[in-house]
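Values in this text are rule-based calculations from the coordinates and carry no lab data. Being a predicted model, the structure only gives us computed values, none of them experimental. Cβ atoms are built from the backbone, for glycine too; each structure is taken alone.
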Structure P
Amino acid sequence: MNRLWDEARDAPRIRHAFLSLAATARKWPAPAELWDHMPKLPEQLALPAKIVTPEAALDNIARIKAMLQPVHDFTPAPDPPEDRRPLAEVEAELGRHFAEVRDRKTQAAGGE
């Protein structure tokens with residue numbers, strides 16, 4: 001359902017619904033009653049299906065393959081060397097670094 005307001009399309013439909021309700025309603029209508037009396041929107045025509053010949057389909061597949069070729073040829077980065085530092089050592093160094101940063105910030109703020 002299209003819920004966008006289009007004055008040229010919707011104003012006459014709302015006017016029609018109120019006129020229809022005015023003929024029978026004894027009290028102010030609920031919104032659902034207004035919707036029930038609004039004329040339906042005209043059917044929106046669909047575009048015709050595009051007919052693709054087998055030759056055109058093969059041509060499209062070849063073009064898509066050509067576009068994907070750079071992705072297919074991509075070589076990932078090599079694995080990191082095995083002689084890396086142990087994780088515990090790196091974590092300890094980071095802990096010391098952030099403790100120093102925290103201490104500097106505390107001193108700059110007038111703390112201990």
Structure Q
Amino acid sequence: MAKRQKRGLIPIIGRRIRVLRQDAGLTQAALAEKAGINDKYVGDLERGERDIRITTLGRLAKALKVPVADILREAEQDRLMAEIEGLIAGHDDVVRAHIIRQIRDTLLLLEAARR
């Protein structure tokens with residue numbers, strides 16, 4: 001039986017883990033080894049097919065050399081952008097691109113202000 005992709009933040013967190021893993025130049029097996037978990041589980045997480053425990057998220061973050069908060073913050077930003085894109089889907093391409101650019105610029109400014 002095929003696993004079903006979960007909804008909400010789980011698949012978004014999985015995609016963030018995949019991006020961070022690829023940016024670090026790691027295979028799923030290498031990340032799994034560094035984090036002390038099964039490589040099949042890493043694949044399931046990245047596809048959004050499995051829930052993730054906070055302790056596992058911590059181990060993955062440590063293996064990826066990033067704070068857990070960064071994974072969650074960026075995952076939440078991705079979720080919000082997907083929601084916004086759904087809300088503006090009825091507009092033409094030029095208007096949608098402009099709105100998305102404005103929102104992303106605002107998020108970048110807010111992030112810079114926090115630092």
Candidates P, Q; distance in nm of label points 7 Å out along Cα→Cβ at positions 80 and 104 computed = 1.6; producing structure is Q
Comparing P, Q on mean count of other Cβ atoms within 10 Å over residues 40-47, the highest sits with Q
Output 2.6 (distance in nm of label points 7 Å out along Cα→Cβ at positions 8 and 32, calculated) maps, among P, Q, to structure Q
Comparing P, Q on distance in nm of label points 7 Å out along Cα→Cβ at positions 16 and 48, the highest sits with P
log10 I(q)/I(0) by the Debye sum over Cα atoms at q = 0.12 Å⁻¹ gets -0.74 when computed on, of labels P, Q, structure P
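Starting from the value 106: which structure in P, Q was volume of the Cα convex hull per residue in Å³, for residues 56-95 alone calculated from? Let's see the in-between values first.
Working: P: 106; Q: 76.
Working through the options, I get structure P.
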If helix-only ellipticity at 222 nm (-39500 (n - 2.57) for each DSSP H run of 4 or more, over all residues; to 500) is calculated for P, Q, the one returning -23500 is structure Q
